[in-house]
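Trainee: Before anything else, here is the set of structures, which you'll find just below.
Rule-based calculations on the coordinates, nothing more; no lab input. Everything numeric in this text was worked out from a predicted model, so none of it was measured. Cβ atoms are built from the backbone, for glycine too; each structure is taken alone.
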Structure 1
Amino acid sequence: MEKSELVTYHALSSTVYVVSLTDADTPESLLGQLPYDVDLSNYKSVGRQREIAGIRILLRQTLGDDVRLEYHNGRPFLKHKLANDYSPLPHISISHSHGILALAVNPHYELGMDLEVFGNKIRRVRERFLSAEELAWLINDDERLTRAHIAWTVKESVFKIFGDPVYNFQSKITISPHFSAVTALNDTYPVFCSHNERYAISVVEKRRLLSV
């Protein structure tokens, strides 16, 4: 996994790093690039093992060796390598899809970030996570499949911040036209969206917008 292949997005006040795994990136070769042990025995899929190891290498390449990735209630957070280090740590969000890994970092705000490789799944389920109003402006042109993928990543990003209270994407999360903002739990939040020929990616920061 080469750092030279790293793609960087400046998303609102966050920074997002994206890198793709190659066929040469086996779980064993990836683990060999880490200065500490990672237990992959709970992950049966080789693809999942590659992503779990790879995201830690991405973390090391971008934030250095002084932090470790931990989880609490399924949410990722950073922990100091040294127990007596009390310096502030940034908020993070991670995503991986079909061998593409993404890490979002923000020094001030909680955030959610999601990356989704283009495919047929979103086409099949878009009526389940988009409201009638969203469908009206999202799928009215040749870019409808791209827009649907972006919408999924926006709502998934919100879910990564709030969890179960917004589990019903269709009714609990509302995207403003042209992806200008997103509303959840009666508050509105800023959105960053981007895409290329392979994937869509979005970031939502947990800071309220006074107006859209």
Structure 2
Amino acid sequence: MDLYLFDFDETLYDYDFRIRLPSLSVLTGVSQYRLAKDWWAAGFEKRAEAGEWSTSEEYLAEFNRQTGARLTLEGWRETRMLASTRIPGSVDALRTAATLGTVGVLTNNPAPFAESFAIMAPDVAELVGENVLVSSGLGVRKPDAEIYRLAMDRFGASPENTFFTDDSASNVAGADAVGIHGYQIEWVKNEPVTDSLLAAVRAFAERA
């Protein structure tokens, strides 16, 4: 059976850091400048996505230590949801893929994302069930080849029977490099072109 893997941010849901950062600042009382400088610019978020802090408790403890905040899991989730907007056409493409094979999410995100996923994106969770692969839990980020191999191993899939879509060209190239059929979702004038994504899903299912 074919495997269809979808990225989450900017693929299934739009994610706007310009909304999240000020909402985090208001919630924690820490300036946007300090939050951005001491956590994101300092590289801690990418380290978290790669699994350095593999639980929500560890992530939040390090975030608070580095920024001086007192962020809770509920606060993390609240600000993440404020900055995330469902992309209906992409979710429809995922729904179509679910009728054609096994579907899952493969995303670069920290541990609180995995714990919060079903609450943040119940429509996607309904379609993929437990098939949510988060980089922090796998210990490696896209576009490293290992993350795609781990994902295929999880489902017993082969590269030639795996479809992967992402908004990032480098992440799609990483999938292509291990033999997966990669498709980069297009964004035109700040809008995702979801008709093309749906067509790509159907074309993969109908390949010779």
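Trainee: Given a computed value of 108 for volume of the Cα convex hull per residue in Å³, which structure among 1, 2 does it belong to?
Mentor: 2
Trainee: Another one. Can you spot which of 1, 2 the value 0.90 was calculated from, given it is FRET efficiency 1/(1 + (r/R0)^6) of positions 84 and 148 (r between Cβ atoms, R0 = 35 Å, to 0.05)?
Mentor: The read-out was computed on structure 2.
Trainee: Thinking of 1, 2, which structure, once mean projected area of the Cα convex hull in nm², for residues 68-123 alone is computed, gives back 4.7?
Mentor: Considering all the candidates, the number was obtained from 2.
Trainee: Among the shown structures 1, 2, from which was the value -14500 of helix-only ellipticity at 222 nm (-39500 (n - 2.57) for each DSSP H run of 4 or more, over all residues; to 500) calculated?
Mentor: 2
Trainee: Computing FRET efficiency 1/(1 + (r/R0)^6) of positions 92 and 132 (r between Cβ atoms, R0 = 25 Å, to 0.05) gives 0.10 for which of 1, 2?
Mentor: That value comes from structure 1.
Trainee: Of the structures 1, 2, report the one carrying the highest value of mean count of other Cβ atoms within 10 Å over residues 76-83.
Mentor: Result for mean count of other Cβ atoms within 10 Å over residues 76-83 over 1, 2: largest is 2.
Trainee: Out of 1, 2, which one gives 17 for relative contact order in percent (Cα under 8 Å, 6 or more apart) as computed from the coordinates?
Mentor: This figure was derived from 1.
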